[in-house]
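Engineer: Please find the structures below.
Each value in this text was obtained by applying a stated rule to the coordinates, not by laboratory testing. Keep in mind it's a predicted model, so treat the numbers as computed, not measured. Cβ atoms are built from the backbone, for glycine too; each structure is taken alone.
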Structure I
Amino acid sequence: MKENQLTLSFSSLAENVGIARMLIASVGAQLDFPINDIEELKVAVSEAVSNAIIHGYHGRSGHVVLMELEIDDDALKITVSDEGCGIPDVVQAMQPAYSTDPERMGLGFVFMQSFMDELHVDSAVDKGTTVSMVKLLNRAASSPSR
């Protein structure tokens, strides 16, 4: 059962990464996530949105990135999608230090995977990419170390 849904559709501009970060920080605070978890949510969302803009659309404006949030009793589900170039080999792209851009560190998926409880990447060449991430609510509430 979905308790709450939020959808943010925005232009593929680098400055919109900050807006996505602010939204997820606000939602995380409302859900009483600890500060550390909110910081991790911000990094994971930043990486997903940045990937859509930088890699999906090759940094070109005039395209749309969609961020959807679903909040239920158990989890915060975050989906970031684009209709860009897609990823030819998702398994390879998720390897640490792999990047199609030599100027990048290639750690975006590594951060997403380590900061979220679940990560799924669905991509098709010339059709786009959808990154689905889940942060469990009970983990935030019951974890003594976070």
Structure II
Amino acid sequence: MGFETLSLKGRALRLLAGREHSRAELEKKLAAHEVEEGELQRALDELEAKGFINEQRVVDSVLHRRAARLGAGRVKQELQAKGIGAEAVAEAVEALRATEVARAREVWRKKFGEAAADTAGRARQMRFLASRGFGTEAIRRVVTGGDED
């Protein structure tokens, strides 16, 4: 059976087989395939009721895949882009903040390995960590060595 002949539910299940998707992501990806009004909502309601669509699993998946390389700011953006509820996003970000400095230090160590010799080098290292979504305080502590273990 080709992908073009699948029902909306079948298409959603195929997407979910690859990775966790939020309801909002599935709505966006499948909207063009809806034939009759409300058909997509009914299919997604059914999948959600059966546990195939689960917001917490999406959050856990993003944290598992991205938290080691990205700061809380970037992870927050990804979760919001996936249509995750504000409360779940806030909980995930709060959990990440506890390990922000350690994660930033590990990303910095893999990329640079040693302190910059000059101000321009430190600025470059800070910009790199900022682009990964790490917070200002964590960046300062890592780049200036102000929080050594």
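Engineer: Have a look at I, II and say which one yields 5.2 for distance in nm of label points 7 Å out along Cα→Cβ at positions 38 and 134, as calculated.
Structural biologist: II
Engineer: Of the structures I, II, report the one carrying the highest value of distance in nm of label points 7 Å out along Cα→Cβ at positions 30 and 118.
Structural biologist: Numbers: I: 2.1; II: 5.7.
Once distance in nm of label points 7 Å out along Cα→Cβ at positions 30 and 118 is tallied for I, II, the winner is II.
Engineer: To test your reading of the models, identify which of I, II gives -20000 for helix-only ellipticity at 222 nm (-39500 (n - 2.57) for each DSSP H run of 4 or more, over all residues; to 500) when calculated. Don't skip to the end; give the middle numbers.
Structural biologist: Values: I: -10000; II: -20000.
For helix-only ellipticity at 222 nm (-39500 (n - 2.57) for each DSSP H run of 4 or more, over all residues; to 500), the value -20000 is produced by structure II.
Engineer: Assign the value 21, calculated as relative contact order in percent (Cα under 8 Å, 6 or more apart), to the correct structure from I, II. Present the calculation step by step, with values, prior to reporting the outcome.
Structural biologist: Details: I: 27; II: 21.
The structure behind it is II.
Engineer: May I pose another question? For which of I, II does percent of Cα pairs over 27 Å apart, calculated from the coordinates, equal 18? Write out the running numbers ahead of the final one.
Structural biologist: Numbers: I: 18; II: 40.
The correct label is I.
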